[in-house]
Structure 1
Amino acid sequence: MGGIKLGVQLYTLRNQCRNEIEFEETLRMLRDIGCGVIQISGIGPIDPHEKARLVDKYSMQVCLTHIPFDRLINDFDNLLLEHELLKCKNIGIGGMPESFRHTSEGISEFISVTSEISKKLRDRGFNFCYHNHSFEFEVHDGKRTMDRLIEETPHEGYLFVPDTYWMQYGGVTPQDYLKKMKGKVEVCHFKDMRIIESQPRFAECGQGNLDLASCFAACKAIGVKYIVIEQDNCYDLHPYEAVKIGFEGLRKIAEENS
């Protein structure tokens, strides 16, 4: 499949991973559908050693996490120990904290702070990873925030987690914008979009309107190592069912475009 490993972002299943019992049930379900790669994000408070034990038990590879931004400032050493247990080198945040987003000066401060964090992480063998939503495509003083993040952050150790839905929602063409991040992406979120009553809605991968085949080709071209499906809201479907449909959709896209 072009060398890209396929997986699931557990944020989709956050309400099915609130404790150790649910976490194990979810990992068992993922193993049964052929998924061996996960991103850990938004799950309940589970003891780090128990979390790592269950990840090993079900032979899951943790390609990335999303953690609260303040832990990178106030709980750095414990954070790294937890990621060592998970054998995960990619430490991410789900988005820029609200306090930085709305001015050029705030964005500059965020770039400065996270650039220093990325250097500290790199010195310890980890990467800082930034996941976009749509607000990063707002323009401040003539420049898109996302363009600034790409252009003004360190080349090494500061990676991006592009999200196909939010790129489209933000007004760019995902498969084209991905090319701006060549060499800066290990994990990409595949999230589909359908239109219902003229409004965008999250869709299971392969069930919406996004050209995810072209996105897959772009991921291959820029050296992406992992693609994980994510769906913020599954609406009337149980999240397990949505993940099964979405993961099968991702596998089909990968098989047809390898």
Structure 2
Amino acid sequence: MLIKFIEKIGETVIEILETLGRIVLFFLIGSVNIFVLPFQWGKIIDHTWFVGTKSIFVIALTGLFTGMVLGLQGYYSLVKFGSEAALGSAVALTLIRELGPVFTAIMITARAGSAMTAEIGVMRISEQIDALKTMHINPVRFMFTPRIVAAIISFPLLTALFDVIGILGGYISGSVMLGINRYVYMDTVIKSVELSDINGGFYKALVFSIVVTTICCYRGYYTHLYSGFGAKGVSLSTTNAVVQSCIFVLVFDYIITFFTV
């Protein structure tokens, strides 16, 4: 029993190391090919449209209601201490430092990341990736590289949009609905937010763009290794990609916050 238990642990460790190595190689190959000519401008624009432009509505809607909820909760918490004038500062810093990058990454994962995994997974089970290799086309460069460039462009911009609309949502809750002076609200926002806060949010957005795109494309590319062939395999890969991306977004959010605070 003890020997079997040790063997099981060893198999698990080896499997984890193989997976980590495969992910790192997948990311390095895709990243290096960003700088290889000819540049894939057409694919980059298409994926930027899909990841970025088509996510604007869901990001704006999520940001608006997140800001409104923060405005309500923040007001009823601060009013107990007579500090409701600081609501603008609380809403802005919470959004810019933490909730903006995290919620943006999670919503993009749900909308665009799942589609990435499903599309590449279908290409895998229908042997289109093998066909690319037969034609001497690097499948990682063809499928992953334009998507990671598009994500790096889109995530910070969508995060900025989320933050601005979230602050507007806090203004609606705090000033329009609860009666806080609008000039006081905006003044505390302007005075409390520093460039380091904005930069920190953008750094997180860049890291999340790499994490989400790598995990989603990797799970689709290696669907056959983890989930098998067929429609069920693609569905399992898509589910796992979304769950793992959201988990790692939160993990990296903590790590970045720990080292930058």
Structure 3
Amino acid sequence: MEEEIKELYDRYEEVLFERDEILKEADQIWFAYLNEFGVKMSELFEKKISCIGLKKRIAFCQTKINHNKSIDIDQLNDEMERYLAEYNHKLHDMKQETELAKSGEAISKVTHDAVKRLYRKLAKKIHPDINPKTEKNYDLNVLWLRLLAAYNNNDLKEMMELDFLISKALEDEDDLEERYNVDEIENQIAAIESEIQECKTSEPYIFTIILDDEDKIAEKHRELDEEIVQYSEYEKELDQVYKQLILKAGMDLNYKLY
């Protein structure tokens, strides 16, 4: 039984590391995608937010006019600020991520391989799914979070320091047979394999289809450019409707409308 558990446990470790590597890859793919398209994606999203806001303004004004009520622009602007807050927060995050993606520096293959090798070595010792002590022990949990951050940032120096700190912090491991049984490990493996498959077949992982093909990259740029033009024209149309309603309500267009 102990040998069977050991073989399954080895497989369990492998799928855990495969999942972690794929999740990291997915992050890198997303940043590569943002580096390529992020500026235009942000511009397009900003146009979409503007159109959403203008449609909301039009509906507000039309309702007031239909009920023969005056339009309080200050009230409208306050409502719009609250209504668009979540959209603007997402836009802010997108722009920040794009700036981060564009400032990122590529690491050498030697460093990448060293980081990957050290992560596997240390994760075998304190990965919470491998060593239950990590969740119960504050010091080990802090070291695990530091390891994750260093791994995601390809910080080889930090990982080399953690190699010493983790070895020093660990006590003797429990016997595998006391911690796991065959059914439990098989279920864990199946769940992680499912997670791996889902990641590989969804965004941002599948963006490699575009990023690995110059023609598809050019096509995506064209699509974004076309959408930006379309939404810019739509924004102008909505703006005209909004201003016409303001005039219809007998208000001055020079007033602070936005």
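Where a number appears in this text, it was derived from the coordinates with a stated rule and is not lab data. All figures in this text were calculated on a predicted structure; none of them were measured in a lab. Cβ atoms are built from the backbone, for glycine too; each structure is taken alone.
At-a-glance table
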| read-out | value |
| --- | --- |
| Source structure (of 1, 2, 3) for percent of Cα pairs over 36 Å apart, computed value 8 | 1 |
| If relative contact order in percent (Cα under 8 Å, 6 or more apart) is computed and equals 20, the structure in 1, 2, 3 | 1 |
| Structure (1, 2, 3) behind the derived value 0.45 of FRET efficiency 1/(1 + (r/R0)^6) of positions 15 and 183 (r between Cβ atoms, R0 = 35 Å, to 0.05) | 1 |
